[in-house]
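Down below are the structures I want you to see.
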Structure I
Amino acid sequence: MDQSVRIGIDVGGTFTDFVMVDEARGLIFTGKRLTTPGDPSVAIIEGTERLLREAGTAIGDVDSIVHGTTLVTNTVIERKGARVGLITTRGFRDSLEMGSEIRYDLYDLFLERPEPLAPRYLRLEVDERIDAGGAVLRPLDPAAVRAAGEALLREGVEAIAVCFLHSYRNDAHERLAREVLAELAPGLPVCISSEVAPEIREFERGSTTVANAYVLPLMRDYLARLETRLRAMGLDGTLYVMLSGGGITTIRAAQQFPIRIIESGPAAGAMGASFYSRLIGADHLISFDMGGTTAKMCLIDEGRPEHAHEFEAARVRRFRKGSGLPLKVPVIDLIEIGAGGGSLARVDPMGLLKVGPESAGSQPGPVCYARGGTEPAVTDADLLLGYLSPEYFLGGEMKLDLDAVRAAMETRVARPLGLDVTAAAAGIHSIVNENMAAATRMYIAEKGRDPRRYTMIAFGGAGPVHAYGLAKLLKLRRIVCPLGAGVMSALGFLVAPSAIDFVRSYVARLEGIDWDHLNRLFDEMEAEGRRLLADAGVTDVAIRRHADMRYVGQGFEIGVALPAGRLGPESVAAVRDEFLATYERLFDRRIAEVPIEALTWRLGAAGPTPDIRLHFAGAQTGEGTARKGTREVYFPETGYVACPVYSRYALAEGAELRGPAVIEERESTVVVGADARVTVDRYLNLVIDIDAPGDMVDAREEAYADHR
């Protein structure tokens, strides 16, 4: 993907972000626009037109557009997908509702589980049976499939999922069922589990296949409509889509397997953080992406984010693992917290202040947007505390209504709590920071990592506003805020390689592996990966292989890297050693005498990582006066102080500041207290160092005295 002009577009719950890289001119252009939830393509087209106009670039000069969206996630959460039916093996009709034996809350007698996307009356059975080794025990009767299909069509289904027992080992019956259904109802989407998620475990495979069918009609039409509108604008380049695992795929593949882009937006932010990790040589980063609706945290080690192979969507209990719909899709391993600029504050029946996870989104948005919002949000609190300028939001394009915020804060929060407006706003800001800190602590602890080894990279529209407070709660000492932090997720689309992941389940003990069969599986996956990447114009392909392995008798697996080249009996020792080393690194123990088995084999194919120059258009860095003035800004230690406000674009490499300070740019604002020192590095990142507790008192007193 060696193009000269590329655009990244990230559709979030509140804002749609745009970044254009013009390699010929060595410039990066950015933009931000309120999302149009009724039809996200409206904001995309309008924002793209403006971006091109400001850059002086014709749409015909654009080589590619990379897109990411929350539409799949929202469709599943809001239950606005297709009417989907399921055809499955006789006796397995209720596996979607039975789920697994794990209860996400052991002591809740009224435990609520997520409703399956395919209700029971739309789940039908047919006679067929394949055993765990792939042998046919009972052939599939095409007439039974046709009868089931006719029954589902009479119920008005808009898509059908097919999931037969052990089809990951032998997909012949599922392919036959698809042929029968295609003849019965040409054009009706039919998803088979052996293509969507060819992995062991019936419940998860069926859940993923049904979810793919559930969102397929909507995403197929949305992506087709978006492509048509871009073509009508004059786009001759290619439209790509970000995968949840951080790779880039074609629009055709995204239309066929839309469930694989369910986390495309958050993945882009992690890929952007990985790019900066390599750029600045920071081996251990906490990626903190706080937008209008959610905050996302991800650990970046050695320039790479962690990956997972399962994701939960639409959790009944937002932070309870096991309370959502399990999906077997490759994802970047991160956490999402219902904490964004639009997160709503309320006083609960117990008289306690709560913030989120409900969000004002873009319509009506926070009260300060003056678009009909009546309930105070985090952005409203940040405005009252002086962190945001009512005159310079989005570079001055969007005026914020401070008087309306005061009135809403008084009525909805301050008065019910018996507080003044400032205390109410400070409480909202503090609670959202504490919520994010608590979730991050748990996330880091589960990974067995020491947070003191990490630097935080903060981005998203609200991330730099809250990074300082969050870092102090996590006892982190350094924060990096990139230039253009408010749209960095969109930049992540443009620094991610074209990539695709494949998986096949084949269960065997190490000593009993059929190596010819395994090598055939890898050959098939590699050939398919190279073919798909060739369709995206990529010929330089890197291959990586892993296996999901465990001790015999265990219920869960760990990912183990495999050696390159053909595998055979001579590979057993190397694979065993890698498993033992990986297991010891994760669990601090090595059990050499217990037999080991592999369940699932994975192959990733990726093109080269794009390289870009960080030179943002319009950032007249170092020119003009950096200090814009002062305004009253609230800090917990002192209350309101006259705080200097700086222009981000006038701070050149080597510039140094002492907190307290507010540093404004078009899409985001950085806020730091008196115990912070800010420097600008060679890439124009703001590097914020927070004094250790012993150094803090004198610096704070001196700095606040200077600014009073």
Structure II
Amino acid sequence: MNSRLLLSAALGVVVCWALAGVAALLRPRSTRWVAHRVFPVGAALCAVMAAVGLAAVFTQPAEASLALGASGLVLHWRLDPLAGFFLMLLGASAFGSTLFGCGYFRVGEGAPPGQIGLAYHLFLAAMALVLLADDAFGFLLAWEAMALSSYLLVLTRDDVQEVREAGFLYLLMAHLGALCLVVMFVLLAQSAAPQAWLQGLSFDAMRQAPLSPGVVGAAMLLAVLGFGAKAGLAPLHAWLPEAHPAAPSPVSALMSAVMLKTALYALLRVSLDLLHLSSTGWGLVLLLLGLSSALLGVLQAAVQDDMKRLLAWSSIENMGLAFAALGLTLVFRAAGMPALAALALAALLFHLLNHAMVKNLLFLATGSVMHATSRRSLGTLGGLLRRMPWVGWSALVGALAMAGLPLLGGFVAEWLLLQAFVLTPALPQALLGMFIVLGAALLVLVAALAAYVMVKFYGVVFLGREREPGLAAAHDPGWAQRAGLVWLAGLSLGLGLFPGLVLRLVERVELPLLGQGVALGSGWSQLAPVSAQRATFDPLSLVLLGLLLTAAGVLVAHAWRSAPTRVAPAWACGELPGSPRMQDSAEGFGQPVRRLFAPLFEIHAQAPAPDDAQPRHVEQVDDPLRTRLYRPVAAGVLGLARLLGRAQQVGMAGYLMYTFGTLLVLLLLVLR
């Protein structure tokens, strides 16, 4: 297919998304108009974008430009395999959340539906423009539009104080990150075209510029700060656990599934494409930051009692694994081992694609539970699989994938990453290989804790008995929401059953960046990265073996059964039938982690009063970085702002004194 036609189609979808958002304002208070007219169009455009991105992976890069009058600024767009892969991720994941949104938004839940529809579709358009931008000016415009539109979506319930605080923190971190990106691009533009730096704003000029090691190091530092803040990399993650719970569930799903991935895309674009980075030092830095962020995220997720906050911390964990994979890619590339670098990059891209589908699915399932029960605390839920089978079985697929179980995409991504870690002894520096192998142990710990978190999430919400009487009225959502859940669950299953097909796409992305793709072994289903003698994985063979063993077990059990099955109430320590409160709770699941890793948590306990009719022991777990770093800094900034505010309220005489003092200081400096 013509690559320029694909680029035109992608830009056309962006324009249509913007027009769909404007159309939502035609009847801004009509939920029927926005949900049944605007959002279905947005979902169809998502499907088109996914198809365009998939086709772009197999075509040559295409470019387009638009001059902005006599200003000298030119907007450039480029569609290459890397951008096509992330456009496919955007379209496929957003199709599920947009389809789900057709039946989710209701009257009286925050902002008018038209405002939500406008911000939602502008958010989609801005993320696509970030992926298509091929110059610093256009990239920063799209990046800012993405931040502002998502900020409006976070503030959907702006009548709630916690939501306003979360939105302010998100906007503050977004602009601090954007400031780092502005400085980075100015530095690269001046290095690319010292005499006319406006011409150096294009990414093509940056690719061809001979950059000094100092410029490369400074640009990479600013890129890690700017893109790391958007991706939720610790210690720049403070906004994420606050903004995700504040936003509506389809918005939380889109932010976690796609927006965080745009930051990883941008870091890949800058490090591997613009800077041509090949550095062991930066690889180790990203590896350390990524593994630390992953461990912090999974530990915090294990002790959360709020469903959406748990999933938000889980996103921090998964983004940490992605940064660790990128760090490993840089280490192997610097060591002159392109095959292992391709393996680590394949693990990164597969992980991002799987996380986009699975985390989207889990956030949407959480939104269905919140609509059906009006609860988001794990301690008030339970037994919903019987009441909400569509949501329950779809969420089971997502939970198993996030837990890293075989035959699902999460296992393939973690397996590939673990293979890359295990092969680090082949590095020329033995000490470096030994250090990175220790990271493999940390990766296994994170994977085990992630499975623990998903057991807690799914078991407490969907299994067991209802903990409160009001849960008996819970029911499955409408057809549009079910379709969105089933779509994402199907993609999650497909990633695990047919990983070879996905890695064929990944190989097309890797070739322009690394010059080599990941080796998959023979066959279209069997995976044997680097060497078939080291490790092999064939999911379809495992499925067939599992079906045969299951059939044999059923036949043996049927042949040996001699007595009829007797159904009796569950035994609960001698008390029948037992209270629902005797089930394992979310606090009980998190208790071992709280005890074992107590120094990593800020725990506030509240003991029950002696005269309480129903005594309860309450523990609140907070992020120590938030309480010990961000809150003091925020308090200092507010105090400085108040001081400057009082300094401005001095009247005309005070301003004259300020002017006189300034002139006096300048005079003394000149005379000296």
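All of the numbers you see were taken from the coordinates with simple rules; none came from a lab. The structure presented is a predicted model; accordingly, all values stated were derived computationally and were not measured. Cβ atoms are built from the backbone, for glycine too; each structure is taken alone.
Among I, II, considering only FRET efficiency 1/(1 + (r/R0)^6) of positions 409 and 449 (r between Cβ atoms, R0 = 30 Å, to 0.05), which has the greatest calculated value?
II
Computing helix-only ellipticity at 222 nm (-39500 (n - 2.57) for each DSSP H run of 4 or more, over all residues; to 500) gives -22000 for which of I, II? Don't jump to the answer; show the numbers that get you there.
Details: I: -10000; II: -22000.
It was calculated from structure II.
Have a look at I, II and say which one yields 17.4 for mean count of other Cβ atoms within 10 Å over residues 233-240, as calculated.
It traces back to I.
Distance in nm of label points 7 Å out along Cα→Cβ at positions 353 and 641 computed as 4.4: which structure among I, II?
II
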